[in-house]
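Several structures are given next for inspection.
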Structure P
Amino acid sequence: MTTPTLLVPDFSEWQGEVNWGALVSGGYPAAIVRVYNGSRADHQYSRNRAQAHGHRVRALGLYSFLLPGGAGAIEQQAAEFVDLVGSLLPGEWVIVDYEANGLHPDMLTAWISYVGKHLHGSEPWLYGSEYVFRTEGLAADVPAVRTWLAAYGQSEPREAHELWQYTDHRAIPGVTGFADCSTFHGTVEQLLAAVGYAPAPTPGPTTHPRFPYPVGIKPGSSDPSARPLQEALKRTGWMAHDIAESDHYGPATEQGVAGFNDKHHLNAAGTQHDPAIGPRGWALLMTLAYGTH
């Protein structure tokens, strides 16, 4: 059986304004866009990201070009990237572009560490040329990172990789001129699995046999009491055990619920980091905390 090949183009301000509707209707459900060039936001980043989601691109990589520098400079680049991204939307993943002269693997690991800690749900991938990977031994220095390798005009790289950028000169629907393009051996669903994105599960029950949903519970309120919610959040690891429980649905409770909702795709439509617990989220949380009986 032949393994399907998914084509994944990547864009920056150099391609100008991409017609994302034409791209998607032309058979491209996945793409990669530049967020940050090492010193500022890519001029097309905000538009590209919004248009990609507006036209239902299913998998969207977000990458940052890394410039060499000391620990403070690397952290600043990582922090500015995190600020620009804000939070990852469904189907998104993060990539760091390692190709500038003067870079060292220590700089790369520092960037990955910062972004991994400060951008919830991110497990950054690494982009670079086959030559750089081979000569600098990046696979050994950063062994757990998935890779996107560039190698033009030749056979597919021998080094382990998930994506192969095979050209910088492909005609893409919705793009004036040409663009870079990569191949992924698999379907878009398999790419989503590779980047760690799990589609929203089939909706579960809205009630729990032992802990009925407290109608009216909401952030900022004390009636009904938030204590049962806080206890369940603690039992499932979404709230620190040293935080005192109270009737009030305060910031710590909101933070725990928002993380839980993100993890289980329970945010209200059109929201991210939703701090409100709904009936379905309540039932799932109580099931995870106490079981079904």
Structure Q
Amino acid sequence: MTPSAATAPPPRAARGRAVDRPLVAFLLLAFGLAWAWSAALLVAGDAVAPGRAWPTHLPALLAPGLATVLVTARTEGRAGAGRLLRRLTAWRLPAAAWAAVLAPPAVGLVAAGTAALAGGDAPTWGALGRFSGTAPGVGWVVLAVLLNGVGEETGWRGWLLPRLRRRHGAVPATLLLTVAWAAWHAPFFALLTSYGDFGVVQLPGFVLGLAAGALVLTWLWERTGGSLLAVALWHAAYNLTVATDAGAGVVAAAVTTVVMVGALAVLPALRRRGPTAAQPPAGPVSIG
């Protein structure tokens, strides 16, 4: 005898949301690949230092991008891979987007020049060429930060942010992404010598800085209609400015301050952006 409508079990949707399997797969791959590489180096007793090509954490930085490629290929096939590539090669960006991309190095140059005029130590070209896990030289550093930008942003903004935006507004989605992004960095605190100054007291500041950067990147992503190139270049420009030996001290402080101010500036516009599944496709986000 078949069960009647009155006794049939409720559909799965009524019993709770189904597990988002692509999201779980993405997180397992992004974390698993990065943490496995980091764990192998830690077990070997290695430490990643600026200006030294080996050991390096750079393969771990590519993990979110690789996770995106694998999940996209599995769920969307060639069409999804094509859309991903177009987002990475679309270079026609609004003037505001290019201004945002160039802001970190511009602020860094002003801060370094001001410090030099005030009698402080100005960053040297050699210091700019020292980045964790990379051979010394500005060219190698530029290549490393570009790979870093593409590797991370293909995952965080290129895949995870749009996924979260289906159910959440721009600000809640960004904060959820920040939690994952911060946790993903955990092995680097033990692996990178440049993270050596971070302690329990500094950890909230690190997470706050990530949240500010994530808000700016969400604004940039939505302002450009989802340009992967824009967010990857911003990430690369930021790291080139503050993550090399040249970015220590006043340069890092100035750039971080500007990013936090920028996050506050775009926050009102982002707060007006609801879940993408609950609203028609929206135009670019403007400040104000």
Structure R
Amino acid sequence: MSIQQNIFVIIVSYNGEKHLKPCLDSLALSNIPLKVVVIDNCSNDQSVQILQEYALAKLILSKENLGFGQANNLGIQYALEQNADYIFLLNQDTWIRPNSIEELVKCSAELPDMQLLSPLQYAGNEKDLDFGFQRYYAAANPSSYPNCKESQFVNAAAWWLKASTFKQIGGFNPLFPHYGEDLNFCHRFLAQNGKIFITTKSLIFHNRPQSTAENKQLKLQQINLLANLLNPQHSLASAFLKASYQTASQLKFLPKSPKNSLIGLFSMAWFLLQQLMRYNSLKENRAKSMQPKAFL
């Protein structure tokens, strides 16, 4: 297939020495031309040395760990400056098939301009759907577009977007250094009439643990609560009411022992109170997040 578009793949690396070779080797085998940009988040392993072995990758070195979202923003800015047509955000612990991006190009051509498209995300065993992705895929609805399902959210391990979308929506919100930045982006994207799709014609493989560590569950609930407060599809006041309900309803996902449940209840309630105390700051962030090229 002859592809004329200017396609940029953006990868954020952090201590990814065991992941980077499979990822970059797979991109080198893509059957359409790609431009690869890797932002290294001040790794202290051999990541930079590995990346320097790959001529296909433009390497941007950060002097500090910016977090996933802000490092991606650097890559997005660079791609826009280079007149990218499409931007593919890809995790360092993934790999693709030679035709993965070709299929994204084909599918994208059939979709509305304001599109966020994900391939199917398989686990590292290349047999099962990734444990997190399978939840989003199961919740997705049938679409009138061929080989696509429409969703309200899909995780940002592999996001395909038109560069023009970032000019309108902007980048990732700095209030989310790690986790939650993709949910916040999806909320803003949907609020501006974007459509989120999953295509069954393109595959990637995500080599990560296939469960959520128990000690991360409370933090993830707090991040989701903050994302819902910042969701521009609802007023901030109603978002606080929804967050209060969420705080109570999500307790069932916390560790089951009475002690941990009590700690979880106190932690979530205290986190919600902290957000209420910075109501004006959250209101300003919500307003900024709806401006063109927000956070870029």
- request: Identify the structure, out of P, Q, R, from whose coordinates helix-only ellipticity at 222 nm (-39500 (n - 2.57) for each DSSP H run of 4 or more, over all residues; to 500) was calculated to give -9500.
  value: P
- request: Given a value of 19 for relative contact order in percent (Cα under 8 Å, 6 or more apart), point me to the structure among P, Q, R it was derived from.
  value: R
- prompt: Where does the value 177 come from, among P, Q, R, when volume of the Cα convex hull per residue in Å³ is the thing being computed?
  reply: Q
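Every number here is computed from the coordinates shown, using simple stated rules; none is lab data. A quick note: this is a predicted structure, and the numbers were derived from the prediction, not measured.
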